[in-house]
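Structures incoming, each one as structure tokens.
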Structure 1
Amino acid sequence: MIVRPRPAGLGLIFAMRGSILPVVAPRLVVILLISGLAVWLHHVWPGYFGVDSAAPFTLLGLGLPIFLSFRNSACYDRWWEGRKQWGALLAESRNILRNIHALLPADDPLRRPAAHRVGAFAHALRAHLRGSQDPPPRDWLPAGGWVRRTHNRPGTLLTELAEIFAGRLREGQITDITYRLFSDHLSVMSDIQAACERLRATPMPFAYSLMLHRTVWLFCLLLPFGLVDTLGLGTPVITVVLAYAFLGLDALGEELEEPFSTAPNGLPLDSLVRAIEIAVAETLEEPLPEPLRPENFILP
């Protein structure tokens, strides 16, 4: 996720880090070349290349931002929903860790494995959502535990946690009320996982995104031929500025649509997982890992 103060003055115009410009720069080069070709053709064969009236492009240019705004709003809702779910996971992890610290005896041999599995769940969920196989950075699971063949590693860890608490209930170490308290925490964590999986497995309708993407490209490619008769040599400049706005919004929507990706505008899952690691270490009175910091204005 991009984290940086807003530049002031000319810095706002020329800021590159955190901008969508590097992503759309190759596309803008194509638009610039097409605009130059339109100017050249209009100069060589005046009257044959160009449109006498820019009214059709004006109408399309008024309607296109509305559709782009709707799509970007829907994509931002997906991004914000993902952030809320991971914020809820951070809060719920702290809650269950606090209860592990308070309700399980200090000499309980399963106290440490239970807390470690809470942290491992965050690692597993991040890897699950990103389609990776990254193990926890610490020795939090038994030997071979992470490579255990399972389609749903986060769910498996929650099941192991439930077995730990159920075993303490059967041994009479905790009451049924205490077990219900832990079970409620696990249910909330499972609901968060399901909500994140829903976001990952249900993207924006492809036909809608494709239609909008094609319309943006057609508008930007045909625009210089509608402006060349009026603007002449100034056509490439105005065309590239407008293309930057439309293509930039389109590219930004693509990044926000996948909130769990590693794109610059994706959610900082690594930082959120690290925050849960810190909570685990505090519960077990272990050395605290350092929080992750932004690098080049990007928080991983």
Structure 2
Amino acid sequence: MPHRDAPLTETGRLRLARCVIEDGWTLRRAAERFQVSPTTDQRWASRYQLHGEAGMTDHPSRPHTSPRRTPTRTERRIIKVRILRRWGPARIAHLLRLVPSTVHRVLTRHGLARLTHLDRATGHPIRRYERERPGELVHVDIKKLGNIPDGGGHKVLGRQAGRKTRKNAGYSYLHTAVDDHSRLAYSEIHPDEKKETATAFWTRAQAFFTHAGITVERVLTDNGACYRSHAWRDALTAAQIAHKRTRPYRPQTNGKVERFNRTLLDEWAYAHPYRSETERRKAFPHLLRTYNHHRGHTALNGQPPSSRAPNLTGRYN
């Protein structure tokens, strides 16, 4: 479609060309009549002579060859990662060691330009925010997770057989703390969510953040019983840390740790067909090291959380 200031529409081009080709007008006369240059006059007259009315449409400006275009093999790798992992351009670029703009162009070219603007877990529009400095706010939460029975669950044995081994397998509770600014995470697996367990976990989590050079100023939790206990309150008060709670039935308020929980499920808990709970737990420290030190984060311009920690060593404790 011609731009708003174009002197000729497709109809105008056709009239100009017919004046030259069919009525015998000179190029200069036709150019003056239609307020264009003789060169433009010549171009549309030639196209009309070769292609007729079909030649009056705009031709694409795309070059016939693109020697610097991304290789087909690389494009296939980008598309494969996008389909299997549902990642955006930044994370794909970090994994494949490419530039995010290149990945975006490839995804656009194949109709895979962007993921949904809605949160996949809740369906609500994503509202992003970020604290200005590490430690200003730390999100804390507990995720209940079913244990894997010895011999494997339904992913190993099948749905029918997995139901028989599921009985009395029990549950694990993932206690997690995530710094709002850096996304640095500390997590432990425990057999319960009692106040004593949660308080002891926070003592170790605070020590981890302190070792990383982060002074915790405020903690955000849900309204679970362990977070309303005197033990939890006293532990935060002794460290001069303010405590905030989310609104009831609004888990998205604690969204950063909720999103980390989903990462744990996707990339650790359900990532492989483990044959026992012991086998799955052995893989847990590796996931944490990868997340904090190596895994690119979209909110951090493709950098891992350790890039924003003031004094984080290369080893996860």
Structure 3
Amino acid sequence: MSWQDKVIAVVAGDAREQEIARCALRAGATVRAYGFPWPEGGIEGVYHAKDATDALKGADIALFPIPGITAEGALFAPKSPEKIIPTREMLAGMRKPGHIILGWADGNLKGHCEALGIALHEYEWDVDLMLLRGPAIVEGVLKVIIENTEITIHKSNVCLVGQGTIGSLLTNTLVSLGANVHVAARNPVQRAAAYAAGAESYILEQLPEILPRMDIVIGSVPKRLIEREQLALLPKHALLVDVAAPPGTIDREAAAELGLKAVWARGMGARAPITVGRSQWSGISRRIEAIMEQES
């Protein structure tokens, strides 16, 4: 098999998917697209489908976005006029054997794919891809902080909950900007790395000790760890920024009820869609090449 034999459907997403579609076209594939912001003048050579079912018809490979699927099963598509919820009927139009490459799949999508014999390839937690799009995410988080506070990052008290790939990049950046960074994490190696980067490190159970003096709290763990009880300890001026996939680290509804400003900063990679789209494609294309090698 070659790229020229492949039909790729790019469904849902944001401006990053424009660049991913262009990259797939340049690789030699036939590209069908729907559900992300369509540029004025279109994307030359890419078929703009009337809906998701039309985009997936005859596709060998479907590319869905990285950001997590909502509780109701909708793909991340902030500019789409409709919610794009993959159904069995929608996916049945794919050519067999079909493949879906995406950040991560929920139970409904997994069930549909198992019934239809479609292979799922999830890459939300691939460290190489996270690092490649990490700088854009960090820049996006800094933008959110600057736009939603009346203090400088320099000398502010920042609590980072979680110290994975993005959390560690944020720690390094915030420390370099002069913030007083406090990292809470379960993993002792991650806590040690945060300490080595210049932050204070804590176990999660110590959050009640540090939250009362925090100006900014950033969550990067896709698990609810900061509930109403902890939120009530924060000063009223504190800003909460959740960069985690659903359900997020922070109980944002409780934060709003307590009068705290909370921002769910999903899709921060969209801040630099050309750069991040190309970096995502570098990982996606490797997976497609592996699929083609297996099928040859």
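Here, each number is a calculation from the coordinates, and none is a lab measurement. Since this is a predicted model, take the numbers as computed values, not measurements. Cβ atoms are built from the backbone, for glycine too; each structure is taken alone.
Table for the structure above
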| item | result |
| --- | --- |
| Which of 1, 2, 3 yields 6.3 [distance in nm of label points 7 Å out along Cα→Cβ at positions 229 and 277, calculated] | 1 |
| Of the structures 1, 2, 3, the one that 23.6 was derived from, the read-out being mean count of other Cβ atoms within 10 Å over residues 181-188 | 2 |
| Test item: Cα extents along the principal axes in Å calculated as 97, 50, 38, pick one of 1, 2, 3 | 2 |
